[in-house]
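What follows is calculated from the coordinates using simple rules that are stated; it is not laboratory data. What you are looking at is a predicted structure, and each value in this text was computed from that prediction instead of being measured. Cβ atoms are built from the backbone, for glycine too; each structure is taken alone.
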Structure I
Amino acid sequence: MSESLIFHQDSPLNAETTLQVLCQHLITPIEHAFHRNHGELLSQEAVPKRINFSCTAKLPFAVANRTFELDDFAEKETLVAVLECAGNRRSGMSLGGAKPEGLQWGPGTICNVEWQGTPLRSILVKLLPAEAIASTEWARNLYLHIISAQSDDQGAFAASLPLNEILSHDCPALLAHAANGAPLPHPHGPRAVLPGKIGARWVKWVSELRISNLPSDAEPMKEDYKIILPPHGDVQAADEQREKLLSAAEPIMRLGVGSAIASPNDGDRVTSDIVARGYAVPTGGRPINRVEMLAVPDDATSTIEGIRDAAAARPASEWQQCDSETSPAAPRELGGATWGWTLWSAALLLPAQSADHTFALVVRASTDAEGQEKTSAFNLRGFGNRSWPVVRGLELLRNAA
């Protein structure tokens, strides 16, 4: 295991990587990828060598159940995409002192990897009759279930997404066997790669693909990975009404634009030539086109929300644009969109009065279609924290001002 891992749980294995290490690499070495598990790792022997294909939907043509191996398909593609847990940055959420449920993940449950595998669309093209591919109108309102060999007393771990997204390249999904040019280590796969979807949908150790009229009712789709907002800000009421709120909520599939600050850290004493660094995450296949940062006064009475409000009130001209290194777009065969993160950096331009008080650093990112939200709504499970990241209590060394 990498020494850069921060362990939240030993059994099952759940660990994230420090940002200082993550942000050294545009493409994350697989040994620095985070570990997110809901149960014990499958043994090497239990990882499926063959995958079942079935269809429970009523279709206007016959579909045969099949069993296949990935080696049965010659077509392989390479795609750079971010894998991010929906609970990334959970520890930064709070409401009236209350913290969300679950492992208190920092900003390191994320990695940006060059995945290699067989496109899911290519698999379906081979498994379905030719008439099914000539026109995909039949696929409207159908779902593709991706089912793991891993299971517990709640059933198999699984996910589903609209079948049309796969057939149309809206989600250029792979069944990946390799990462960064080497076979995927057992704890990470083989797995589904679903660019733009939350990590819980990237099912590991796939044992079955199934076409269905209905979305998956697996526990990660039905009972978890949903936004549960406390009614009127009442966390206790949300807990008491959990079943009703869960039933009404839709499963989380995607996250908005996000970012994080790798350095400096809270409370650092910095020099005037400080270089700030971090990552920014796109959404919808559109690359990050702007990352900005701003220094604002910070004192003991400030709240993080107050700091964000103060930054939002400053004119756009005061925000400093950061340099950035963006991931390559997907190949044309997979739609050509950008699914990887951007690493950003900038020498921070500090106002002269910064030596007189502590200050905070605020960052925000955007694509050409969507900006990062200033504050994400607190929710019971702490999913989808896309708030502007803030580093607090920075002190400028006086002899360096």
Structure II
Amino acid sequence: MSAARNRQTFHMIHVAGFFFAANMALAAYVSSSFLVPLVGARAIGIVYAAAALAALLLINSMPQAIATLGAQRVTALLVVGSYGSLLTLYGSGTPALSVLAFIIYYALGISVMYCFDVYLEELSVNERTGRIRGFYLTVTNTAWLLSPYLAGVLAAYSINLVYLLAAVAVSPAVLIALPGLSRAPDIRVPARQQGGRAFSVPRALMTLVRGRKSRYKNIYNALVLDLMLNIFYATTVVFIPLYLLALGFGWAQLGLIFTVMLTPFVLFQYGLGRLADRYTGEQEFMVAGILIMAASAFLMWWSVSQNLYVWMGILFLSRIGACFLEVMKESYLFKHLDSGDIAIIALSRNAMPLSYVLAPAAASMLLITLPLPALFLILGAVLLMGLPFALSLTDTR
């Protein structure tokens, strides 16, 4: 791929990533409240688990789909499907159809972001991986920063309007970015071969598990940390809005809280990526991120405050830890991979849907006997279990 084509593809990935992240951010923090009247509070975990299982199935088919159809065609089909599911969520008055549309939307969204990862890895070189991943995360997280306040304002009138705005946010990706990508050379990266057979996602998992104490120790440990980070996200995205609403906060207040909460992702991630590339490596910040996230989870359990600024502070702290772990995990993992490792990239992107199977399903069972804040106490303990995996990594510097 020529330098000019490289730059064009790089820019289009960031344009598409921004607008697609905006649509996902708009929907993320209102979806649990949207589903409660349809299925009941205790069944929320089941719906999220079903959506996550659908995403797992779709993600695991992506390496073969890209090798067969090319990244351009696969990405276009997924984005258009996501747009259609959002319009269904906005317009449907049928509970069953709304739940089905949510499951489809969730699965397609994660798969689209995986396709963007494949494009980005094709353009990356190891000595700049931290900066490239940090800049991409800054772009997408800027969309996450701008979206919650708008979602909160609209949700005060109707949650369905949030899905309409999310569909509007997808439109630039459909109208601008996808045509731009179609003018760049397509990516048809075959899954890395092993023993003459396609290195599929299940085979990638088995290979990593068998080599977790030797050859693949670092990749395996990074993927475990990825899963723990996403369990943190899944638990807080689903249950923090429900908890804050129960404490008496309104949607407009929640939108403001979540906007402040997400600012660390925009403020710190690009700089952290540069720092990891040039000076420190990733390990120290991963350990710090885990400790900060665990501390914030314990504060979520402890606090019953109805003060807006207290919860802004707790959730802001939680995302400082999360942004440390996220950018360093991404930098570390992709320094050990290239675009031929699309099965392992797909495996890494299984962490998000798998976390939405594990966390809501476990929470639904725990909530039978425990109050909701107890989930955050358990979450903090789970996060601390990630420390041995971070400490045993071989740092890149």
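Identify which of structures I, II gives the largest calculated value of distance in nm of label points 7 Å out along Cα→Cβ at positions 53 and 165. Write out the running numbers ahead of the final one.
Working: I: 2.1; II: 3.3.
Ranking I, II on distance in nm of label points 7 Å out along Cα→Cβ at positions 53 and 165, first place is II.
-26000 is what came out when helix-only ellipticity at 222 nm (-39500 (n - 2.57) for each DSSP H run of 4 or more, over all residues; to 500) was calculated for one structure; which of I, II is it? Kindly include the intermediate steps, with their values, before the conclusion.
Working: I: -3000; II: -26000.
Matching structure: II.
To which of I, II does the computed value 29 (relative contact order in percent (Cα under 8 Å, 6 or more apart)) belong? Working shown, then result.
On the way: I: 18; II: 29.
Structure of origin is II.
For structures I, II, which has the highest computed value of distance in nm of label points 7 Å out along Cα→Cβ at positions 117 and 325?
Numbers: I: 2.6; II: 1.6.
Checked I, II; max of distance in nm of label points 7 Å out along Cα→Cβ at positions 117 and 325 sits with I.
Given a value of 22.1, 69 for Rg and Dmax of the Cα atoms in Å, for residues 133-364 alone, point me to the structure among I, II it was derived from. Write down the numbers at each step before the final one.
On the way: I: 22.1, 69; II: 19.5, 61.
Structure of origin is I.
To which of I, II does the computed value 2.2 (distance in nm of label points 7 Å out along Cα→Cβ at positions 229 and 317) belong? Provide the component values of the computation, followed by the final result.
On the way: I: 3.7; II: 2.2.
Comparing all candidates, it corresponds to II.
Distance in nm of label points 7 Å out along Cα→Cβ at positions 61 and 389 computed as 2.8: which structure among I, II? It would help to have the intermediate numbers written out before the result.
On the way: I: 4.7; II: 2.8.
So the calculation was done on II.
For the read-out log10 I(q)/I(0) by the Debye sum over Cα atoms at q = 0.07, 0.08, 0.10 Å⁻¹, a value of -0.29, -0.38, -0.62 was computed from one structure; give its label from I, II.
Details: I: -0.35, -0.45, -0.69; II: -0.29, -0.38, -0.62.
Comparing all candidates, it corresponds to II.
Thinking of I, II, which structure, once P(r) over Cα pairs in 10 Å bins from 0, in percent, for residues 245-380 alone is computed, gives back 11, 31, 37, 17, 4, 0? Present the calculation step by step, with values, prior to reporting the outcome.
Values: I: 11, 36, 31, 16, 5, 0; II: 11, 31, 37, 17, 4, 0.
Working through the options, I get structure II.
Taking 0.20 as the value of FRET efficiency 1/(1 + (r/R0)^6) of positions 77 and 285 (r between Cβ atoms, R0 = 30 Å, to 0.05) derived from one of the structures shown (I, II), identify that structure. Numbers along the way, then the final one.
Working: I: 1.00; II: 0.20.
Going label by label, the one that fits is II.
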